[in-house]
Each structure stands twice: as C-alpha cells, then as structure tokens.
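Before anything else, here is the set of structures, which you'll find just below.
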Structure 1
Amino acid sequence: MKPRLDVEVCVCTQCVMNGALDIADSVESLKKLKSQLRLKSNVHVDASRGICDKDKHDCSPLVIVDGERLEKTTSEMVMSKVISAMRKTD
C-alpha cells in the first residue's frame, strides 16, 4: 500500500476569507501532478470546519500537514511542505 499524506484545511469563515479554499484546490491539483513529479504517496485532503476555533489568536488560514500545524499560511508554503513530506515517504 502506498504511503498516505494527510492534509487538513480549516474552512471556518475566517480561514476561507484568508485563502483556505485556494490552498485546498492547490493541494488537490497535486494529485494530478504527482506522476510528473515522480511521487508515489497518496494525498488525502480533508476540509474541516473550525479546527482553529479553539485558538484565541488569528491563525488563519490554518492547515495541518501530516500533524504539523501551519498558521497564517499560503498555497506556496503548503505545497512546499506537502511535496517535501511526500518525498520523505517515497
């Protein structure tokens, strides 16, 4: 079985307004590119509402890549982290 990389994107209102849906779309597009990048891991994207609601500070958009929490992140930062994590598991 191929290794699986979990990416959890918060889709609360604040995270969505700060780009969470663009981040989720970017990670989803990686599924199509993984053969060109010669990556074997499967990427699973989970859009979860309110994973940042417990925080008292503004951390949006919040993304968790294989357990690592990325606050105030961008698509580029998340993609870099995902590709790096996939290369480690391959």
Structure 2
Amino acid sequence: MATGKRRLRVMAVLWPAFLMAGVLETLVFALVDPSSLHVFGGAPVEWSNSGVYTLAFFVFWGVIAAAGTLTQLLALSVDDLNANDSGTPPTS
C-alpha cells in the first residue's frame, strides 16, 4: 500500500477514535467520580482527578483505535493486503 493511502487510513482511524474517546470520557465521568475509584483489592486510587481523566482518555482512545484498525484491516482486499510498499501486487 502506498504511503499516502496508509497515512489516510491511519488518520481515518485515529481522528474518529480521538473524538469518540472524548465523548466516552465525558459520558463515563458524568456518572463516575474519579476520587471514589478503588483498585480491585479495595484500596482507593490515589491519583489526582486529572491523572485519572488522562489515563482513561488514552485507554478509551487506544481501545477505540484498535477496533477501527481491525475494521480497516478486515476491509482490505486481498490484493491490497498482499501488495508491497510501492502498491503493486507481488510477482511470483
């Protein structure tokens, strides 16, 4: 796949994932107070609210971007998937 196409595919995944991570974070933290979070063992999370918001945003962004990347990968044709970096199919 050519570099220009690859760049477009990456941006087609990362930009919507960025926007939706912001929306998801807003929805989650409208219902959850970061200062009341506890670790699985029951100990309270001792991070600042902004640290929790930041970590949650990047986790949400990563998960949504991974889903978008898998969607892009599954949408590729066989020829695109097997093409080399110059965009031409491999020769036998």
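Throughout, read-outs are computed from the coordinates displayed, never taken from laboratory work. All figures in this text were calculated on a predicted structure; none of them were measured in a lab. Cβ atoms are built from the backbone, for glycine too; each structure is taken alone.
Here distance in nm of label points 7 Å out along Cα→Cβ at positions 25 and 81 has been calculated and equals 3.4, so which of 1, 2 was it run on? Only one of 1, 2 returns 3.4 for distance in nm of label points 7 Å out along Cα→Cβ at positions 25 and 81, namely 2.
Which structure, out of 1, 2, was Kirkwood radius over Cα pairs in Å calculated from, if the result is 15.8?
Values: 1: 13.0; 2: 15.8.
The value was obtained from structure 2.
Taking distance in nm of label points 7 Å out along Cα→Cβ at positions 9 and 41 as the criterion, the largest value within structures 1, 2 is that of 2.
Looking across 1, 2, the calculation of distance in nm of label points 7 Å out along Cα→Cβ at positions 33 and 65 that yields 3.3 traces back to 2. In this comparison of 1, 2, the computed figure -23000 for helix-only ellipticity at 222 nm (-39500 (n - 2.57) for each DSSP H run of 4 or more, over all residues; to 500) is attributed to 2.
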